[in-house]
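Visitor: Input: structures, listed below.
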Structure 1
Amino acid sequence: MYDYIIVGQGIAGTMLAHFLDEKNKRFLIVDKKHEHAASLIAAGVINPITGRNFVKSWRIDEFIPFANNIYRILENKFDISILESRNIAMIFNSVNTENNWMVRSSNPELKKYISNDFQVDFYTKFMKNVKNGVEFKNGGRVKIKEIVLSYKKELKDKQKYLEEAFDYSELNIQQNNIAYKGIYSKRIIFAEGFQAIHNPFFNYLPFMPAKGDMLLVRINNHPGEKKIIKHGVFIINLEDDIYWIGSTYNREYKTLKPNSDNKLDLIKRLKRVIKSPFTVIKHLTAIRPTVRDRRPFIGKHPIFSNLYIFNGMGAKGATLAPYFAHQFIQHLEHNKIIDKEVDIKRYISYFNV
C-alpha cells in the first residue's frame, strides 16, 4: 500500500515527490514523458518584475527565497548545477516604455529588485534599437529539465516510477483508498500539467492552456551570455553558444506541432534586436498549464476525498512549485491550511454533480 500515487512528473510532480521523500512517505510516480510538456522545454526564468507595466510578481518576496533554498538543496543532492543567479535586463525600445519605467521606478516595493548594473553602452555594442533599459536582480534561471530527469533516474532506481500514460478508466475509487491496475494507495494526486484537460475528475476547472513556440539558436561570442535579456523576445544562454529564444503565446492552438509561421516570427524578432548572426538549431513547442485567474489549482476533489490536484503553475512553475508543493504536503500530512487564492474550492460553483 502506497501513501500516494502522483500522476505526472513535471516540476510540479517532482516537487511533491521531494517533500514526500523528506517525510519518508511511500509513493509512486506514474508518468509517460510528453514531448510538449512545459517542464522539459521551459527556460525556467525566475523574474521578480514582469510586463510592460513593470509589476512585481505575485508574492515574489516569499517565493524566491523559498525556491532558491530548495534548489540549493537539490544541487547538493544530485551534485549538479540547477540555479543560475542572473540579472534580468529589460531593454526599452521606445520613449513611452522608458517614461512608464520612470513612473514605476519610484515604487518602494520594487527597490530591492532594481540593479545599478545597467549600462546602455554595453548593450548598444551588440543589440539594435536600444533606447535605454533596466536590470533587475534576485532573479535567474532554473534548470528544470535537469531537476526532472535527475529525480526520474533516482525514482526509477528505487522502483518508485511507473513509466506509462495514466489510464483513468483503470482507477477504482474506494472509501479509504484507491486502486490502479492492482496498485493500492491511500491517496492520488494529479499533477499532469496541460494534460489535466483530459482528466474526468478535474476537467471542470477553468484550464486555459497556452501553446508556446521557441527556438534554440547558436550565437557565437554573444556578450550578453551572463544576462537574461528581454528585448522583444527573451534571449537566454543555456550552455556554450546555445540560446533559448522565446516565446509565442497562443490559446487557440489546433495542433501540438511547431508552427512554421511562429518560427519565422521569432526569427524576425531576433534579427530586429541583435547584431550578431545566428543559426537556428531547433524549433520547439510546449503547452503551458495556464488557468483562468493565473493562480494554481490545488486541493481535494469535491466528492472523492482521496483524489487531489496540484496543477496550474502556468509559466511560473520554477517560482511557484517549490513553495506550494511544500504547503500542500503540510496540508495533507498535518492539516495545514491551503491558501484561499490557490485552493480549488474557489471554483466549486463550476462543479456539476
Structure 2
Amino acid sequence: MKKGMILSLVCLLCVCGCGKIPKLENGEEAVVTFAKDDKEHMISVNELYEELKNNFGLEATIKLIDTYVLETEFSDYVDTAKANAKNYIDSYIESYGSEEDFLEALQYSTNYSTIEAYQEYLYTNLMQSHALEEYSKTLVTDKEIEKYYNDEAKGDVEVYQILITPDVKDDMSDEEKKTAEENAKNTAKEVIEKLDKAENKLDEFKKLVKEYSKDDASKEKDGNLGFINYNDLDENYDELLDTVYKLKDGEYSKDVITTELGYHVVYRNASKEKEALEDLKDEIKDTLAKRKIEEVKTISIDSEKYYRDMYDMKIIDDTLNRQYGIYLNSQINQANASTEETTD
C-alpha cells in the first residue's frame, strides 16, 4: 500500500510518465537513478518512504486520520464546513481586490503556495472546531446544568437602549481619539440627566433614542431590543445585560455602560419568569460547553484523541506511532505549562 502510494506520486511528477521501473540489486523499486545501469546508486521507494515519514510523516498521517474520522463522525457538517471555507476565501479575495493580490499576500505571509491549499486548511479547522464544540458538550453533567439553572439562569427581559459611539477616525492622533471618547461618554451622561428630570421615563427615553442613538437597527424601534437574554445577542452585550438584570422593571441605568460598541443607556421595561429546566437544558449545555472550551486547557488535544479512539485508531508503523505518542505528550505539557503561567 505505502509503496503504491509513493509510486503513484512519482508517476504523476514525472514528465515522461511511468515506464519500466528500474530495480536495485536487492529487488527494491527505484524512484531516482544517477547512472545508467548503476544499480548501486539509486534511491529506492523504501528510502523515499522512510525520508518522507521521518520528516513529514506524522503531520500528514494525523491530517489523513482526522479527515477520515471527522468526515465520518460529522458527515452532516461537511457541506457546511466546505461552504464556510469557500465564503472565507471569497471574502478575502474581495477584501484584497483580486484573486492575484490575495494569493500574493497569502504566499508572503504564510507557507501556503495556493489558495486551494489554504481553503483546505480553513475547511479542516472548521471541522475540528465543530468536533471540539460537540466534544465539550459530552463533558457537561446534569448536575452542572441543574446548578447553572438554579444559580444563573434568568427570565427574558424587555430592554430599550441608547447607544452613543465616539466619532473616532483612523487618522486622528491619540489625543484626538481620547477627546472623542470623552465627548461620547459625556453625551451619554447628558441623556441620563434628561431622564432624571422626565416624568414619564419611557416616553422620554423613546424621544432621546431618536435624538442620540447611533444603533440604527434598534433606533427604528424606539430603541427596543425586544425580550432578550444572555446568548441572544453578541457577547459584547453581556456587560449590558449584567446591568439590566440588576434593574427592576421601569428602571433605567443611572451610570453609563461602557462596552466595545460604545456607551449605552438602557431602560428595563418588562420581564418574564425563567422557563422550566427541561426547556432550557440544551441552551444551558451549550453555554457550559463554551466555558469548558475556555477553561480546560487540554481540551483541544483531548477532543482529537477522543474521536480517534472512538474509531479505534491504531498507527501500525512503529516510528510514526512513537512520534505520535511524543506529539500527544508535548501538546499536553504545553497546555499545562500555559495554565501554570496564567496562574502565576
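Visitor: Consider the structures 1, 2: one of them gives 24 for relative contact order in percent (Cα under 8 Å, 6 or more apart) as calculated from the coordinates. Say which. Kindly include the intermediate steps, with their values, before the conclusion.
Guide: Numbers: 1: 24; 2: 18.
Computed on structure 1.
Visitor: Here is a follow-up. Can you rank 1, 2 by distance in nm of label points 7 Å out along Cα→Cβ at positions 102 and 182 and just name the one with the largest value? Intermediate values should be presented prior to the final figure.
Guide: Details: 1: 7.3; 2: 4.4.
Of structures 1, 2, the maximum of distance in nm of label points 7 Å out along Cα→Cβ at positions 102 and 182 occurs in 1.
Visitor: Continuing with this model, one more query. In terms of distance in nm of label points 7 Å out along Cα→Cβ at positions 142 and 254, which of structures 1, 2 is highest? Working shown, then result.
Guide: Details: 1: 3.6; 2: 4.5.
Answer by largest value of distance in nm of label points 7 Å out along Cα→Cβ at positions 142 and 254: 2.
Visitor: Between 1, 2, which one scores greatest on distance in nm of label points 7 Å out along Cα→Cβ at positions 94 and 326?
Guide: 2
Visitor: A value of 5.6 was derived for distance in nm of label points 7 Å out along Cα→Cβ at positions 78 and 198; which structure in 1, 2 was it taken from?
Guide: Values: 1: 2.5; 2: 5.6.
This figure was derived from 2.
Visitor: Tell me which structure, out of 1, 2, gives 0.45 once FRET efficiency 1/(1 + (r/R0)^6) of positions 54 and 238 (r between Cβ atoms, R0 = 25 Å, to 0.05) is calculated. Write out the running numbers ahead of the final one.
Guide: Values: 1: 0.45; 2: 0.00.
This figure was derived from 1.
Visitor: Of structures 1, 2, which gives -19500 when helix-only ellipticity at 222 nm (-39500 (n - 2.57) for each DSSP H run of 4 or more, over all residues; to 500) is computed from the coordinates? Mind showing how you got there, number by number?
Guide: Numbers: 1: -8500; 2: -19500.
For helix-only ellipticity at 222 nm (-39500 (n - 2.57) for each DSSP H run of 4 or more, over all residues; to 500), the value -19500 is produced by structure 2.
Visitor: In addition: Suppose Cα Rg over 2.2 N^0.38 Å works out to 1.03; of 1, 2, which structure was it derived from? Display every interim value, and only then the final one.
Guide: Details: 1: 1.03; 2: 1.46.
Derived from the structure labelled 1.
Visitor: Suppose mean count of other Cβ atoms within 10 Å over residues 118-125 works out to 13.8; of 1, 2, which structure was it derived from? Before the final figure, lay out each step's value.
Guide: Values: 1: 13.8; 2: 17.1.
Value 13.8 for mean count of other Cβ atoms within 10 Å over residues 118-125 corresponds to 1 out of 1, 2.
Values quoted throughout were computed directly from the atomic coordinates according to the rules given, and no laboratory measurement underlies them. The structure displayed is predicted, hence computed values, not measured ones. Cβ atoms are built from the backbone, for glycine too; each structure is taken alone.
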